[in-house]
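Student: Next up: the structures, one after another.
Values in this text are rule-based calculations from the coordinates and carry no lab data. Only a predicted model underlies this, so the values are computations on that prediction, with no experimental measurement involved. Cβ atoms are built from the backbone, for glycine too; each structure is taken alone.
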Structure I
Amino acid sequence: MRKYLFFALLLYSFNAAADETCLKCHDNGKSIEQAHSHSIHKDMDCTDCHTEAVLEEGEHPEKMAAVACGDCHDDAVETYTEHGRGKVGDADVPKCKDCHGTHGILPHTDPESKVHPKNMTVTCGKCHQNSKLIKKHNLWFSDAVETYLKSVHGHATKDGKKPEAAACNDCHSAGNSAHRILSPGDSASSINHFNIPDTCGKCHKKEAKAYWKGIHGKLTARGETDTPICTDCHGEHGILSPDDNRSPVNAARLAEATCSPCHESARLNEKFNIPTGRLRSFVDTYHGLKSKAGDLTVANCASCHGYHDILPQSDPESSIHPSNLKKTCSKCHNNIHEAMAQTTVHGAPGEGRTPIANLVKNIYFALIFAVIGSMIVYIVIDLRKLLADHFNAKHQVVRMSRWAVLQHSLLMLSFTVLCVTGFALRFSGSWWEDILFGWEGGAPMRGLIHRGSAMVFVFTVIVHVGYLFTAEGRSFMKGMLPRWMDVTQALQMVKYNVTGKGEHPRFGRFSYVEKAEYWALVWGTAIMSMTGFFLMLDNVAASMFPKGLLDVLLIIHYYEAWLALLAIVVWHLYSAVFRPSAYPMNPAWITGKMPLKMYKEEHPADEETIKSTTEK
């Protein structure tokens with residue numbers, strides 16, 4: 001016994017001396033010694049890892065061989081044959097020290113360890129946040145670390161208070177081995193489509209069991225790749241709490257963000273024989289409308305169908321099986337009657353209705369058609385008479401020449417088409433855009449129509465500029481020039497309308513209202529033409545100007561379009577159509593003339609025109 005103890009002491013003293021010899025050169029700052037003294041290898045000596053050192057002579061080869069961790073950790077080396085799509089031996093594939101460190105290796109349970117859950121994002125991020133490696137190896141997720149840190153798992157692990165929360169290796173380790181990280185295409189990979197439910201199930205056992213029991217899990221187990229798995233509904237790296245309104249499984253977003261991408265797919269509906277139109281019919285119900293409005297308490301898809309253990313209606317265990325509907329509805333509607341529970345919640349229009357209900361519906365359709373139709377006929381007859389009185393008035397004032405009417409018509413039509421085609425691009429996918437340009441080839445045609453209308457608009461502006469040099473145009477411009485009197489009349493009008501005191505301003509040929517419209521049109525035309533020109537030739541503009549300028553031009557073009565459209569709808573249509581003295585419209589934009597009575601009321605100060613018209 002004494003002999004063995006002697007040899008042990010001799011070996012210890014030799015190793016201690018060896019370590020001191022190494023540290024003479026390799027640890028002037030004591031950092032290696034300090035790191036090693038706290039590491040999991042603190043009882044090992046330098047030469048246990050650096051086996052080529054010949055310490056009896058106080059030297060070692062100039063170029064030492066890499067430390068062979070496998071001499072001790074043969075099980076890890078045997079398992080670690082590849083990392084994702086990279087094979088061991090590839091210079092970019094992480095080596096032991098890249099993940100675990102060198103002299104200061106700590107157990108994964110130590111909060112200071114590089115492979116502790118709270119530090120995994122830093123360790124993995126060295127490669128997975130390296131743009132060169134991401135590009136070189138065509139990695140799918142370039143922002144996996146940033147996204148993970150914002151997730152429920154990232155928040156749980158970042159402060160180290162919940163080390164049991166999922167970190168990188170918990171999801172990417174095949175066979176519960178952190179050294180076996182395989183590509184998703186590998187059937188043994190923990191993130192292979194068919195293995196993800198079990199991977200998530202390592203922590204979420206109850207949910208995984210329910211998933212495999214449900215129709216989605218049964219189809220996945222059958223080998224279907226089109227079926228949803230955990231990540232399809234919850235996300236991958238950026239999984240958020242269902243309480244977060246950004247989460248795809250948040251109550252307010254569940255129907256449209258999570259369930260509809262599959263259940264509104266024509267291909268999947270045909271493949272799995274699923275009824276179509278479920279989302280639209282749900283949105284049209286009370287539950288759907290309240291959910292769309294942001295109500296988190298109203299029933300959503302999961303409230304009735306379940307979350308993970310979703311089963312078809314034909315399954316006796318399904319929450320929507322006829323025998324279980326009362327129980328399902330009772331979760332929200334206490335004491336609901338059996339007959340009420342059997343009422344169709346959503347489905348194709350008319351589905352599940354009784355014959356008498358369909359009869360009543362048809363009667364109402366006929367009633368609506370007859371009543372509203374007769375109202376429309378009456379309005380058309382009444383409007384026709386009012387317009388006839390305007391158009392056929394005995395005394396008419398020539399407000400616009402035929403040449404001016406043509407300019408106004410071209411301007412009006414091209415502006416309208418520009419608004420429709422321009423906003424159709426911005427609101428692509430809306431119901432009205434789908435009607436106008438949803439057909440095959442509609443999108444390119446929309447662009448051609450928009451540019452063609454812009455050319456017509458600019459052509460009309462050029463014609464108008466030429467028109468201003470004619471005698472009629474010079475007279476028009478003279479009347480349109482702003483004067484100080486316009487300001488005083490505007491203030492006088494505000495005072496008259498607000499207080500009822502004073503006199504109504506007596507406008508001449510053009511009031512401040514019409515002048516404001518005209519000069520706003522001049523301003524808007526200049527802005528829209530300039531920005532539209534550069535946006536149409538965006539490739540040329542991009543080579544001439546910084547991208548930031550094109551972004552600014554796009555914003556100006558879009559919001560100037562809104563300004564112009566709203567000005568026409570709010571200001572011009574009120575003045576020319578909806579103002580009581582003009583209703584149902586000022587006919588000058590069609591015939592160039594307007595009734596003398598209307599003109600006297602709107603432009604009483606233009607005595608010369610009124611007198612000449614009356615004498616005629």
Structure II
Amino acid sequence: MIALLCLGGCSLQKTEAPGQDRIVVTMLYTSELPNLEKLVEDTYQDINLQIERNTPGTIDGETERRLRNGHGSDIVTSTLATGDVLDYFADLSADDYISAYQSGIMHKTVREGRNLFIPLPAQYYGYIYNVTLAQENGLSIPTTQDELVAMLKKAKTNHIGTDENGYVFAVNGTPMTTATFAIATKIPDFFGLSEGIQWLNDMKNGEATFQGSLESCLDLPLEIIEKEYMDPRPFTTVSNVAPIYEKMCNGEMLMAFDNVTMLDQIRENSSYEFDMLPMLSSEGNSAWTVSAPTAYLGINKTLTEKGNEDKLDACRRIFGLLSTPEGQDAFMRDSGATYSYLVDYTPSSDLIPDGIKDCIANGYSYNISIPNDFMRYFGNRCNAVLCGQKDIASAFAEIDEYMQNGGSQTSTLIGTISHDMLVENYNVRQEETEIGNLIADAAKEMTGVDIAVVNGGSIRGSLYEGDIYSYDLDYVCPYQNQIVVLEVNSDVIRSMLSNGLTAMKRNDEIPGGRFLNVSGLKYSFTSPTADSLAQLVDVTLADGSLLDENAKYTIAVTDYMAGISGYSDNNGDGFTMLNVYSSDSPKAENVKLVRETGYTFQSILKEYIIRHNNEGIVSQIEGRITSVDENE
């Protein structure tokens with residue numbers, strides 16, 4: 001019998017399990033969830049909830065690949081998944097906690113008559129702006145899109161809240177944020193109206209197109225880019241959110257589109273006052289606020305098989321607990337989410353920004369619930385338009401094709417591997433891994449260099465035992481930075497490796513992506529502590545011999561590391577010692593550009609696998625990268 005909790009806010013009682021081993025339940029999420037873990041384990045002492053952290057931005061596609069390859073967690077963090085991956089989720093329809101959620105959101109989680117997910121609390125999105133700068137400089141708070149543009153114009157003209165390039169507005173450029181921004185600009189004048197509701201229903205049924213209906217969603221972002229109020233560069237690739245956060249905190253950016261979590265972080269670390277504005281109309285309609293579930297949770301269907309009864313019951317008890325106000329509060333404290341979808345829920349604290357309270361009170365709150373695989377593709381195509389790589393017509397034609405074909409994947413068989421090579425718990429950003437070695441070996445061999453390095457942030461997905469298809473590499477190495485060959489001396493190599501260790505520990509506890517996986521080298525380091533960064537200890541060539549102080553070495557790196565995007569706003573991950581491209585920073589000493597290869601990590605890995613497939617693709621942990629602490 002399933003153990004259920006009172007869903008009306010009653011007190012929670014611990015269940016004792018003396019003398020029993022705890023049931024381990026795994027859950028994949030982008031960050032640690034200490035409050036939720038504590039609540040679960042204090043309430044159910046027979047359960048051990050373990051959170052495996054995963055790289056932000058890849059939790060959806062990589063989650064599906066994990067499920068299909070037998071590596072799915074017990075509690076699956078997904079989005080509104082579509083297609084055959086739904087067969088990997090257990091049916092929750094008969095579970096009592098389903099009734100705790102608002103019917104509108106639960107209607108969206110039903111697939112083929114089965115309820116497969118519960119929604120995690122949501123984030124509100126809107127325009128975060130510097131109240132102090134606005135008030136001190138007589139900037140009128142906008143109530144329409146035209147007034148918003150006028151506010152940005154005045155701020156730029158008078159250098160109010162501008163960065164070093166004169167920009168006053170920012171969006172971080174990740175496909176999901178861009179998609180949310182584009183959709184949100186049209187909520188007051190389309191999605192919040194009857195025609196938009198009908199269009200959305202038709203779109204979900206495959207009976208509507210983006211072309212001819214939604215191109216205007218890019219009118220506002222294109223206008224503010226054209227007028228140089230916003231930098232288009234972040235839309236060329238996935239950008240680092242940190243510069244926007246830092247600029248907002250320092251008063252070097254007047255406004256940004258983001259969520260309440262970002263707003264709260266800025267408020268905690270800035271001397272300025274900040275608030276959030278809703279999405280504004282250009283046609284005289286009411287303003288709307290925007291929300292989107294942080295994610296959806298499902299239960300891995302393998303737990304419904306014989307022998308997994310205890311773990312399935314534990315997952316359902318966790319879902320029941322999460323579906324109470326106490327459970328929602330715990331997750332919201334962990335994640336910064338600000339809105340619960342429970343039917344009866346009152347926030348434990350005032351989490352709603354003043355600037356959007358009226359919209360929420362009057363019912364003008366729009367929940368974006370388009371499947372994330374589609375939102376990601378839509379945002380990617382919008383990015384291509386905003387950075388000038390594509391015109392709207394061709395980008396929206398691709399969006400319609402993707403929608404109509406269901407995101408079908410190219411199934412070109414590349415090769416086969418004998419065992420799993422996993423990306424998990426940010427391992428490629430902290431230690432030697434099989435997949436890191438494989439990609440570095442591919443780069444070294446295919447370019448013919450002495451040494452190849454692969455920044456951990458470039459590796460976003462696992463390779464699984466068995467056949468490898470071309471679409472697998474889209475997840476493993478999704479970015480299109482070109483590999484270039486440089487000639488350097490030993491000092492540059494040491495400086496490069498040292499820089500790769502500087503982001504292993506950050507304030508958000510998520511390791512940065514500059515950690516270097518290597519081929520042709522070995523190196524060791526001391527682990528970071530609360531008071532100090534990791535430190536490079538020793539470097540040798542692959543055979544253990546010392547670097548020659550008088551020699552020149554060829555190395556394969558990405559043009560990103562070599563300064564193709566410059567080093568401002570955290571671009572280039574701080575590898576200024578490799579700069580051969582950027583004129584905004586001093587050119588690197590003892591570094592020469594030998595050639596641009598035309599390869600990306602994705603394309604070079606593909607060719608390497610094809611080349612070696614007959615002999616078998618092998619990669620092992622070899623002691624290329626070691627922590628001194630581990631050796632002691």
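Student: Among the shown structures I, II, from which was the value 5.2 of distance in nm of label points 7 Å out along Cα→Cβ at positions 169 and 425 calculated?
Tutor: Label of the source structure: I.
Student: Which of I, II yields 0.00 for FRET efficiency 1/(1 + (r/R0)^6) of positions 105 and 329 (r between Cβ atoms, R0 = 25 Å, to 0.05), as computed?
Tutor: For FRET efficiency 1/(1 + (r/R0)^6) of positions 105 and 329 (r between Cβ atoms, R0 = 25 Å, to 0.05), the value 0.00 is produced by structure I.
Student: Something else about it: A value of 4.2 was derived for distance in nm of label points 7 Å out along Cα→Cβ at positions 209 and 593; which structure in I, II was it taken from?
Tutor: II
Student: Still on this structure: Taking 1.8 as the value of distance in nm of label points 7 Å out along Cα→Cβ at positions 193 and 385 derived from one of the structures shown (I, II), identify that structure.
Tutor: Only one of I, II returns 1.8 for distance in nm of label points 7 Å out along Cα→Cβ at positions 193 and 385, namely II.
Student: Supply the structure label, taken from I, II, corresponding to relative contact order in percent (Cα under 8 Å, 6 or more apart) with the calculated value 16.
Tutor: Attributed to the structure labelled II.
Student: A value of -16500 was computed for helix-only ellipticity at 222 nm (-39500 (n - 2.57) for each DSSP H run of 4 or more, over all residues; to 500); which of I, II is the source structure?
Tutor: Structure I accounts for this read-out.
Student: Given a value of 72, 70, 50 for Cα extents along the principal axes in Å, calculated from one of I, II, which structure does it belong to?
Tutor: II
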